[in-house]
Structure P
Amino acid sequence: MDPKLGYSGFSLLKHAVTGNRRWPDFLAEPEMRASYDIVIIGGGGHGLATAHYLAANHGVTNVAVVEGGWIGGGNTARNTTIVRSDYLLNASFQLKHFALKLWSDLTQDLNFNVMYEPRGYVDLAHSDGELEHFTLRANAMRMRGAEASILTGQEVQHRVPELDLSGRKRFPVAGALVQEAGGVVRHDAVAWGFARSAAASGIHVFQNCPATGIDVKSGRIVAVNTPKGRIACKQALISVAGSSSAVAQMAGIDLPLSTINVQALVTEPVKPALDAVVNYNAGLSYVSQTSKGEFVLGGATDGYASYARRGSFERIEDVLARAVQMFPFLSRLRLMRHWSGSADIPMDGNAMLGRTQVDGLMINAGWGYAGFKATPAVGWCMAELLATGKIPDLVAPFTLERFAQGAEHDDAGIGPYPWLQ
């Protein structure tokens with residue numbers, strides 16, 4: 001029960017009798033001030049998490065969050081809700097694993113059910129060489145205190161009975177890396193929970209209020225312009241996912257990244273049939289089933305720069321061909337919805353976090369399609385940076401300076417091909 005909003009069994013019955021017409025506003029529209037200590041550009045999961053932790057961890061509440069659309073309408077809602085930390089390189093693992101720990105307690109932290117479900121993340125290997133690499137990754141995870149296991153043969157079949165491992169396959173399954181703490185989180189609930197918590201602490205959240213300009217004077221940020229007025233500020237954070245390049249250019253900053261379309265789709269709902277997230281690596285296709293019974297499917301990026309946020313039949317066909325090889329029964333289901341989002345990806349496939357060359361202006365960009373799983377950790381760390389001025393240890397490997405220093409973090413071993421990350 002939340003006494004501020006009156007959530008209880010009694011209130012549900014009362015509002016049902018009155019036709020649910022008297023519920024208080026979930027997120028009230030505040031009066032915009034002329035100035036704030038901090039302006040967060042982007043009201044997605046990362047921006048709202050930063051606002052929440054600014055108030056919760058540091059007592060900083062003179063903050064404005066400006067969102068170009070509505071809360072829960074951007075990339076936070078345009079993903080496949082998967083959370084995990086099965087990374088090889090230490091920097092990526094530590095940040096994602098800290099996020100995984102935060103996910104497990106986030107419902108209690110926000111007093112809002114984000115529906116974290118540790119169903120298990122099953123990463124399929126399609127050759128002995130790939131399985132050897134997975135074994136290396138699993139061992140590295142264990143050494144850092146995470147749970148991970150390697151399955152082969154009938155062990156994989158036992159863990160995911162629905163997998164079709166029979167017959168001759170173009171890409172046979174040699175085994176799998178399994179992280180049981182991995183799973184899914186309800187993306188809408190994440191956005192709403194962080195937004196409600198931030199607003200309740202006194203932080204102002206403005207919907208349908210995009211940043212239209214960033215004023216810089218003598219190398220320092222002085223204001224953020226919006227359709228609702230100019231906001232003077234001491235610090236600002238750009239946290240706008242696929243729009244990072246466009247917003248950064250308002251301050252005269254060119255970011256070393258590409259924006260690429262990522263697609264996902266969902267089937268009609270059926271009875272429970274899959275209790276894990278399964279990832280097919282030969283071309284990439286990942287599948288999970290929602291609590292409503294729908295199968296959520298996603299795959300690789302489109303492979304070319306685009307801000308379109310629209311899908312293509314070619315990518316749908318690629319994802320479905322691999323999904324059906326794993327689970328032939330999916331071929332009998334109808335697709336119900338399809339969506340896409342804009343992923344901003346640097347040349348090493350890893351995020352860019354920290355300061356920019358404009359004093360007081362911070363950046364959180366370059367997450368590609370790995371951003372959702374890191375949401376609470378990013379919010380925690382960026383809040384610490386804004387509140388204290390110090391770069392957190394978890395963020396230090398991902399600063400913009402790494403490109404000038406030759407200290408890139410290429411988790412996938414792909415090199416300068418962002419569409420393959």
Structure Q
Amino acid sequence: MQRVRVSSQQAPVQKLGNSQMTLSPKFRLAAAQSTLLDPALEFELSTRGEQLIPGLPDDVALQCLLRVPVDKHAACKAVCKRWYSLFGSKEQFFTRRKELGFRDPWLFVFAYHKCTGKIEWKVLDLTHFSWHTIPAMPCKDKVCPQGFRCVSIPHEGVLFVCGGVVSDVDCPLNLVLKYDVRKNRWTTMTKMITPRSFFGSGVIDGMVYVAGGSSTDLFELNSAEVLDPKKGMWKPVANMGMNMASYDTAVLNGKLLVTEGWFWPFYVAPRGQIYDPITDNWENMAAGLREGWTGSSVVIYGHLFVVTEHERTKLKVYDMETDSWDVVEGPVLPEQICKPFSVNCWESKVYVVGRNLHVAVGHILRMYPSNPSGKKCRFSVQWQMVDAPQTLFDLTPSSAQVLFA
């Protein structure tokens with residue numbers, strides 16, 4: 001297991017940007033003024049011969065400067081007027097990165113303070129392994145962090161926070177918030193048709209699906225709906241066929257898999273449903289799939305993996321042909337990752353965020369049989385630890401989303 005020490009107590013978490021919004025109990029945002037500088041000023045500076053980096057053409061210099069980590073931006077702004085123009089506006093900086101095709105993965109962690117329950121978003125730059133903050137999410141007091149559901153569209157650099165519950169009155173919410181990396185800003189979206197908490201959610205072909213969950217007085221729901229982010233409108237889809245709150249959700253082969261999850265003690269087997277958006281139909285989940293789904297899931301190489309919570313935190317993978325689960329070869333989850341943890345992935349890497357925001361990066365390797373007609377392919381994992389700074393030690397993760405910035 002490889003260990004990476006990325007920060008210490010003397011290395012504070014840097015701010016990604018300053019919030020330009022006013023929060024209210026009604027989840028309304030004040031209009032945010034643009035932070036972009038006058039383009040005419042940038043043009044004037046360039047025509048006067050002020051190079052971004054002396055001795056380099058501006059296009060080459062820009063390629064270099066757009067790779068500077070966010071925690072260095074404050075110092076970079078003091079170099080010259082042109083650097084101030086580039087680094088002084090997060091919206092301009094990330095717009096230029098997007099225009100030039102930069103796509104570095106960042107891990108956005110929805111976390112809360114263990115004692116106060118206060119919600120914060122922390123961001124781990126997966127290229128430089130440094131932590132940052134983003135503007136506060138507009139949210140009422142006394143909400144249950146675990147009741148929200150977060151989903152993302154990674155390459156568009158946006159994430160959505162839906163639903164939730166006011167914990168002191170068990171009142172579910174139909175709140176929908178959108179965060180845009182490029183603008184570094186939260187906006188409110190059209191509310192869900194049905195207030196819900198602890199529900200299933202996922203993104204299929206750019207559409208955000210939510211299903212089931214808990215309603216007022218914790219009654220379980222069977223309704224489902226879908227959001228078109230471009231149109232900003234929700235519409236109902238077929239009911240699940242059973243009232244069910246969700247423990248975990250995954251998108252596999254273009255379908256939404258929703259599992260109720262195991263409850264201790266194991267009196268009854270968990271239930272599970274699968275939604276096909278093409279046919280707008282739900283079907284029961286196979287017995288082996290739902291009964292072996294004992295943790296948080298990711299989809300890698302077109303296979304469903306689960307970081308288990310009841311089996312020494314091993315990683316296992318689902319075999320669709322046999323409706324069974326196989327243990328992934330390699331060590332168990334590093335002991336620094338304490339429950340509760342949140343899981344996400346990108347390409348062949350799985351990211352597990354534990355209490356105190358320590359992160360384990362699992363490198364998944366697919367091993368093909370030497371004989372094509374022989375056994376099925378196997379998987380192995382090797383873990384790399386990324387320790388969080390002590391300034392984050394009082395935080396517990398509730399969700400983790402990968403976005404590109």
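Taking distance in nm of label points 7 Å out along Cα→Cβ at positions 78 and 310 as the criterion, the top structure among P, Q is Q, with the largest value. When helix-only ellipticity at 222 nm (-39500 (n - 2.57) for each DSSP H run of 4 or more, over all residues; to 500) is computed across structures P, Q, the figure -9000 traces back to P. The greatest value of percent of Cα pairs over 15 Å apart, for residues 318-381 alone among structures P, Q is that of P. Source structure of the calculated read-out (relative contact order in percent (Cα under 8 Å, 6 or more apart), 15) within P, Q: Q. Sorting P, Q by mean count of other Cβ atoms within 10 Å over residues 94-101 from high to low puts P first, with the largest value.
Suppose you compute FRET efficiency 1/(1 + (r/R0)^6) of positions 110 and 142 (r between Cβ atoms, R0 = 30 Å, to 0.05) for every structure in P, Q: which one lands on 0.95?
Q
Any read-out appearing in this document is the output of simple, stated calculations on the displayed coordinates, not a laboratory observation. In this text the structure is predicted, and so the values were computed from the model without any measurement. Cβ atoms are built from the backbone, for glycine too; each structure is taken alone.
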